[in-house]
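> Some structures are shown below for you to check.
What follows draws every value from the coordinates through simple rules; no lab data is involved. Predicted model only: the values in this text are computed from it and were never measured. Cβ atoms are built from the backbone, for glycine too; each structure is taken alone.
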Structure P
Amino acid sequence: MRRLRRLAVALALAALPCVAPPAGAADPAKVIRDVFPVAETGFDPAAVHDLYSGTVVQALFETLYTYDYLARPARLVPRAAEALPQVSDEGRTYVIRVRKGILFAPDAAFGDAKRELVAADFAYALKRLIDPRIRSPWAFLVEGKFAGLDELAEEAKRTGRFDYDRKLAGIEAVDRYTLRLRLKATDYNLPYVLAHEPTSAVAREVIEKYAGADGRALANPVGTGPYRLEQWVRSAKIVLTANPHYRGFTWSFASSDPADAKLVAEMQGKRMPQVGRVEIAIIEEDQSRLLAFRNGELDIMNLEGPLAPNVLDGDRLRPEFAQKGIRLSRIIDPEISYLYWNLQDPVVGGLAKEKVALRRALAMSYPVDEDVKVLRNGQAVEARYPIPPGVVGHQPDWRPAIRHDPAGANALLDTFGYRRGADGYRTLPDGKPLTIRHSSRPDTAARQQDELIRKAYDAIGVRVEFHKEKFPELLKLEKQCKLQSRVASWIADYPDGDNFMQLLYGPNTFQSNNACARIPEYDRLYEQSVRTPPGPARDRLYQDMTRVIEAYAPWRLTVSRYRNQLVQPRVRGYRRHPMLHAHWHYLDVAPSPK
């Protein structure tokens, strides 16, 4: 109870930026030009699962909560809610008041009427995450959580129809502006979930007008956020313009970091958003992105590791960039990258000893130090624990059991019958050929990583072939457990270790569990951890789960990357946030050059 009271008090004390009535602050002449290194997949909050589509979703739609722009560590504040939730019933009941007067962007789905955001829109959005027809990769956020919701989903699987009108004790719009959520068990992370873009409010009439047979409305997003989708050329260009119905706010953030003093002075008191247009280019090749930034065609760019020597001297900008007024915003992302193997695959999958031995050998062959030095040019740190720095539950002194050890990997393969043939490559224990099929993107960075993987596998006599697909297609195949191996990344949806430990939970297969792992011992520990509040007891469970990961080797942790955001001098107010990716409505710019 004491912990719950502290949680309630902390929520109640969180700050809220001052809200102002709409007054057309956004200036169409103020344009920000941003860039994504891979293609987007669409803009339905319940359906998209990649960072870049999710970034756009954050700008188009609104969650109940968000994060203070400057507070470090990340701190929740209300967004579409009037205040942070009223928590009762030992943390199992949350009552949330939705702010009055919030309007959706204009759309034909509403006719000529203005459409106000109401509590039922959030209830509908939460239910969509578990609708079997949609196959949301975010179903794990609500499964087993809200009273009556799982039973409704099971009925939908039997009947083929999800009844959105069914009254649920767990998700209830009490009145037009009040949402009540009743949980099956205490959940200390629910406020974080309600700040994550899959739970963004969507209008039912928009989904019913534009959704395909799969229930997904990927191409016609209509939200209450600061921007709306103006133009979308798939895999090439995304244009956002200011939502004329957005209510706006006054920039009123504070920071204890002296480095933020100039930023605060420039922005304090401005009506937001200032930027009226956001143009996002999709440029997959590293050098092309850097050239566009050098030429002033981009205002903001994430500097990937391969480009670092061209721009950075250690952790600082080279003089030729600094002299132009270009700024660097640099953090270690709260993320992990990992090389995984599909545990449902007949070659690398399963829990038999020889299969575990193969995956452990593959994991031991991979040189993370070369990944950091060669592929990332030092713009990453080795990921030694499944929970990265900056996230609750991280263990900075963890000593992983799996390290780069080709000699040990060869000995392991010899012991379990993976014999070398005349060509030096190994066969399966039954004598059949052994080839690992690794999937990756067709860009320069991925090709460099392919070569590092080939070198690692050659050192232990394992043949590898490479399967190339565009990023959206890889994600699609991954969620169907059709890839044998890939390097994936996960950036924190919320700053708690649960968000990372759920990545190998068996029921999350086809969602966030890319390794398609079902390890009973891990699942039991995970289920115990979600019933345990943050603290030493849960940390011990996470350590036990990490040992299970290292024993069965569904993946090999590789790195957590530095995010080096390059910002042109015309952009004001930018500071990289660990959770917020759509930052445009916090910024101001000088008028766009012709």
Structure Q
Amino acid sequence: MPDAASALSPIQLIIDELHSRLRHNHEGEVATYIPELGKANPDWFGICLVTADGAIYEAGDTTQTFTIQSISKALNYGIALEDKGQPEVLKKIWMEPSGEAFNSISLQPDTGRPLNPMINAGAIATTGLVKGDTTAEKIQRIIEVLSRYAGRPLEIDDTVYRSESETGHRNRAIGHMLRNFDILTTDPTPTLEAYFMQCSVLVHCRDLAVMAATLANGGVNPLTLQRAVTGDYVENILSVMASCGMYDAAGAWIYQVGIPAKSGVAGGILAVLPGQLGIGVFSPRLDAQGNSVRGIAACRELSQKFNLHLFNAAHQALSVIRSVSSSAEVGSKRIRSAGEQAMLQKQGPRIRHLHFQGELQFTTAERVVRETLREAQQADHLLLSFKNVPAIDHVAADLLARLATTLTTGGKTLTLTSGPILGKLEQAFKAALSDQSWSRVEFIPDYELALETIENRVVAHCSRPGWNTRLLDPEECELFAGLTAEARHILRGLFKHHVFAADERIIEAGSTDRILYFILRGSADVWIEPPGKPRFRVATFSAGTALGELALIDASPRSASVVAHSAVDCVALSAADFESLEKEHPAIGAGILRNLAMILARRLRKANIEITAAHSS
């Protein structure tokens, strides 16, 4: 069953809407040439999409069983290739479209070789190539493989089998013609009975989608991780599906839908987008070619909606998820007071960062949507970085806009940052989101600023009103933690008050002023200005923190400039006054140095955690 993330996905909502709309299409008729098939409920209808890594999206009657019928031909072709090898198979069965109905007797005049394995003549010849001399041996081999494709044990509907066998006179005639041309080299009866049985295997719509996803995944079932077919033969299977899988409508199908597929007269369609996903559709109403009417409509709309045409599909990135972390692991460059830092450490797991890479189209965007929804289950704030995403198509942009609606309606905030695609995403979001949803979404091009903005929002939510405008008492600064009232009183006598306007320099790189500043209100940015290169911000200091601590330890020139980000109120302590304090009150000096060591250790530990998180992604 779909997990909670898939259930909330915009992809799931699109499939739900598609199913709801197409179920009112009553065109076509249930097959009756096999009497048991005529008993199917014409209103049954299921749609299922399974990605190559196992995510499931489904709607409708996806667990209603029906017989696999001709869909087995494609999968059985892979069994024959494994059992006999490609050269031997091609000697017996060619791979050209016939342009004729599925039950036509399309044999090459000179060799008697069927034109392809998707028509009945080719399918019967294919079953003849499966290992086994008896019906029981052949069908056991076939069911074992089909079960690996589906990821569960499959069985035969004995009533349908008997109906097929009793009415299969044309197929029996085809079997004897194949024997006449030595395509079948022994009595055709065991092969014919095995063929009737393989068509009577019971499956449901989700089985078809998992089977298709198995082919999309190179022959490995994405749910069980069992190999169903040798990877080298997947391209052969998909090739004949693309050219012949939809009977005499195969040309129109590959032109309009563009996904290799195989249909069956019980109403199933199995479609495969290599490397990306599989689709299973079930609806018993058939058109004149023997294909499901609703199934064709569903596949066509899914292809158009998600831009799935085989010749439009972009190359899928090895992993579109570059890294995932939380603010408990990776924080902004803002240096905060101990209180704010503790607050963010507590709330950090509720802030999730997701970094993506590679081009975004349907299948990569599906993974982005899925992972974001999964992270949203344990988050209030989501930061999505597109720095390493060079391009996005309209399908992916629409899915992300739908995702934003889902998240914001659920009370989440969403911040998008970095990368060349932000403009396109912003346009898509504006077109899709309501005013209420839009108010919970931010586009901030600079990643560090985006992260800091989210942190500020969390701190503000958890703090008293006016937390960022209140003038602190010097004793609230982290450097004075644990000092006695007498020590704090002595320090007050040494402080000199300063006010700096926004953008005013507090510390100049290269200077040797040896002054320690305690920010009581406002914030200040630390900038490094390499010669001949643009300056870059390395940190921002908040109220309650100290600037220029190393001035108490050495006399080296300042390594960076500090500029007031907003108006800054602070007090200053010179190194000379501190040295005098150490002589007259060594315990106070030792306490300050101990606090300084703790502050520097905490910052170093934070940096180590962030570096570890970055390198483990």
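> One of P, Q was used to compute relative contact order in percent (Cα under 8 Å, 6 or more apart), and the answer was 20. Which one was it? Before the final figure, lay out each step's value.
Working: P: 20; Q: 12.
The structure behind it is P.
> A value of 7.6 was computed for distance in nm of label points 7 Å out along Cα→Cβ at positions 243 and 339; which of P, Q is the source structure? List each step's numbers first, then the result.
Numbers: P: 4.3; Q: 7.6.
So the calculation was done on Q.
> Check the numbers for distance in nm of label points 7 Å out along Cα→Cβ at positions 59 and 355 across P, Q and tell me which is largest.
Greatest value across P, Q: structure P.
> Let me ask something else. For the read-out distance in nm of label points 7 Å out along Cα→Cβ at positions 123 and 267, a value of 1.8 was computed from one structure; give its label from P, Q. Kindly include the intermediate steps, with their values, before the conclusion.
Details: P: 3.6; Q: 1.8.
Computed on structure Q.
> For which of P, Q does FRET efficiency 1/(1 + (r/R0)^6) of positions 91 and 275 (r between Cβ atoms, R0 = 30 Å, to 0.05), calculated from the coordinates, equal 0.50? It would help to have the intermediate numbers written out before the result.
Numbers: P: 0.15; Q: 0.50.
Structure of origin is Q.
> Also, I was wondering about something else. Going by mean projected area of the Cα convex hull in nm², which of structures P, Q comes out largest? Each step should come with its number before you reach the end.
Values: P: 26.7; Q: 33.9.
Going through P, Q one by one, mean projected area of the Cα convex hull in nm² is largest in Q.
> Turning to a different aspect of this structure: Could you tell me which structure in P, Q was used to calculate helix-only ellipticity at 222 nm (-39500 (n - 2.57) for each DSSP H run of 4 or more, over all residues; to 500) as -13000? Write down the numbers at each step before the final one.
Working: P: -7500; Q: -13000.
The read-out was computed on structure Q.
> If Kirkwood radius over Cα pairs in Å, for residues 187-330 alone comes out at 16.6 when worked out from the coordinates, which of P, Q was used? Spell out each step's value before the answer.
Working: P: 19.1; Q: 16.6.
Going label by label, the one that fits is Q.
> Right, next: Ranked on percent of Cα pairs over 25 Å apart, for residues 155-482 alone, which label among P, Q comes first with the largest value? Mind showing how you got there, number by number?
On the way: P: 70; Q: 64.
Greatest value across P, Q: structure P.
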